[in-house]
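Structures given as structure tokens follow.
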Structure P
Amino acid sequence: MAQRLKSVIIWAAIILLILFWLPLLAVQRLFDRDPVRYKTGRLFRKLGYSISKVNPNWKVSIEGRTDLDDRHPYVIVSNHLSNADIPVISNLPWEMKWVAKKELFKLPVAGWMMRMAGDISVDRSSATKRVGVFKKCKKVLDNNVSVMFFPEGTRSRSGKMNKFAPGAFELAIMEQVPVVPIVIDGTQGCLPKKTWVFEPDVYVKMKILDPVDTTGMNKDQGLELMNIVRDQIVAQLAEWRDASASEVDATIRNPNVHQSLQGNDEASL
């Protein structure tokens, strides 16, 4: 009963934060003349940070390359375990445009704020989705702001890492910008499926790995780059969980899946 009451209070605080942030973001957007809305986006990420801090059940540990300059463009990729990944990643002091399915942009309030912040929508039903998304991403990168992908396309249901779609890595090679891998673990316990009650005392780990240089790589090396980055994330998850790679990687049972450039059916690119 105590945890249910605490969860009610947390949800109320989150709703109040969102309602408070919406007009602030609208005013910032009105005066933001930057072509990729850097300041508006940065303010929006601070909402995610605030949501993570208002929840006393979440203990977030961050390590690795937090010193990266967010005005140096990167393609940033992360494994995806739950909806809590977004506010947790927002603890990083960076602005980056998130690439997300278009359905999220249709949501009231949250979708409005994503549009104001300049995040990038993907129409999964479009056969030409990659061209449009890459064009938007190029504009963002050319204006010294990073773009953020979940290459799995959807959050893992098992806690293991699913196969990656290649789009983020092909983009990084095309634009000759480094890839920054982020590894997250523990968010799968932040809010269990089919309940609104937050779990108590959830410990979340996040690590920013060293950027992977793409200088000199060509478009045919997208698969190679994808597997390099994916293997690094798997290795870190295995280390944290004191497990073998096969215990954290959903693709190891079928090695051909890991080697394929065909993305997850639900992947963003």
Structure Q
Amino acid sequence: MPINPDAAGSVGEPSEVSWTSKQSLLYALGVGAGVADPTGFELEFTTENSDGIAQRALPTMGVVLGGGRTPDFGSFNPVFLLHAEQEITCHREIPAEGTGTATGKVGDIYDKGKAALVYLETDVVGADGEPLWSTRSGLFLGGEGGWGGDRGPSNDWAAPDRDADHVVSYATRSDQALLYRLSGDRNPLHSDPTFAAAAGFDMPILHGLCTYGFTGRALLHAVCGSDPARFGSMGGRFKSPVMPGEVLDVHAWEVDDATVLFQTRVGDRVVFDAGVMTRLA
């Protein structure tokens, strides 16, 4: 069956999610933590037993922990699936290890004519029953539109007409995708040259969520004082693929005490666009 627009709003059965100290360390390394100063800066994210330093998790790690049983919303050809958007909201700091309960939901489903845009949402509560984090992913499904449904709202995001308040540059490693995939995404598009060539790329590309994680690190340090407890939410749109080894430049504009607009670029090419972050006092 094709995409079922009536599935919007359906909620799945809750399921348990858990993560370990090792997973938090591996995720941090996968998004570049510790490269600039392996024995100093970011030790709280890259080690669990350094003297006087308590391990902490990077706020964007919630996007890879999964959990939640997503209700059925129809079928589609995965070859034409694009991860279009990603957002995470941290209701409080994510601990370096823990357990929780995740509930998946099908959000809005929009008809883009030649494609469908489907939002999948997950809410995670901790063992104490209090909210931990929420995620929202936008999936662009080619060939699944055309039923005459709502096209969805337009996005009027625009970068401020001034230089960014912060520009943070991180070089990705040539083997970045091989390291990042150990956090869970084993899609061969990011590791197998033959598969990547069949998809039209000269080499395996970097995971979009790896670019997202690098961007989150940049914002954490630039506008949150490197404190995960101040990281409120972060969302935007994937614009262009990144090749391992390229340099990511994160441009951030502080709009007010709570809101930061951002854009991630490789040179003049925008790779993550329409970024909006909220930070806590």
Structure R
Amino acid sequence: MESRPLRYFVAVAEELNFARAAERLGISSPPLSRTIRKLEAELGVTLFERTTHSVALTPAGAVLLDQARTALDALQAAGRRAQRAAEPKLVLAVKADSDAGLLETVLAGYAADPAASLPIAVRLCRWGEQPKLLRQGEADAALVYEPFDRTGLDAETVTVERHVAAVPTGHPLAARGHATLAELGLPIDDATRLDQLHRYLDGIVARHDVRDLPQLLKLVELGELVTLLPDSVITRYPRPGIAYLDVPDAPPATLSIAWPQQSRSMSIAALVRAATR
């Protein structure tokens, strides 16, 4: 199976509209439709249910979409890793201020390991970008908070912290020093469901175009929002306009180190050892 029909298929599956998919791919609709029909004929399955007004994935199409994304990521990653091999180094992806204050310690531990044969370059990235960088071959390892998409990745826990709430000092609960999720008005009805918390935080990032932690804390100071943060933020970011509250029913904040499953690099293994130590 070639990559071009898969790319065309993924575009249609994500857009659920042949015209928009064709525009995204920079081609016209007729060759796109022909390619999809040929792919269906080769596989012997129907990938899309088409009407004059809608396009929907069939069960077979849903399976192929998941597998096609993985395959295309792997193909892209192979090319990028080959290009990067010309200048050997280990790329560690980290969201700024999302390393629990441990980055320097991890790097020092790696440098002391006899198997650490490659220099490390730290790549600072956006919220939630680390797994994509690993799958696409742009990074070799990443420090990332749970939960995240583990497709094609292995991971080990680095540290587990409590979550604290950041509220403006004028907040009614600020003086009390603690609060429940319900009292804070956070839409997390099951404290064991970290994905609920991350959807909430992703919503904050999207609504306010938040790029980094200082910007997020400024919004808290201004009374624009209340949020949960890992406990390690307290000592690194004391703010006169912010009170940090204990939240007994909040899920823990688990920082992990992740890397591609197919990796056989002794240097990556040394980095994982340093991080888990």
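Tell me which of P, Q, R gives 5.1 when you compute distance in nm of label points 7 Å out along Cα→Cβ at positions 29 and 141. So the calculation was done on R. Which one of P, Q, R has distance in nm of label points 7 Å out along Cα→Cβ at positions 101 and 165, as calculated from the coordinates, equal to 1.0? Computed on structure P.
Where does the value 18.1 come from, among P, Q, R, when Kirkwood radius over Cα pairs in Å, for residues 53-196 alone is the thing being computed?
It traces back to Q.
Set P, Q, R, criterion percent of Cα pairs over 31 Å apart: the highest-scoring structure is R.
We did not get these values from a lab; they are worked out from the coordinates using the rules stated. Bear in mind that the values here come from a model prediction, so they are computed numbers and not experimental data. Cβ atoms are built from the backbone, for glycine too; each structure is taken alone.
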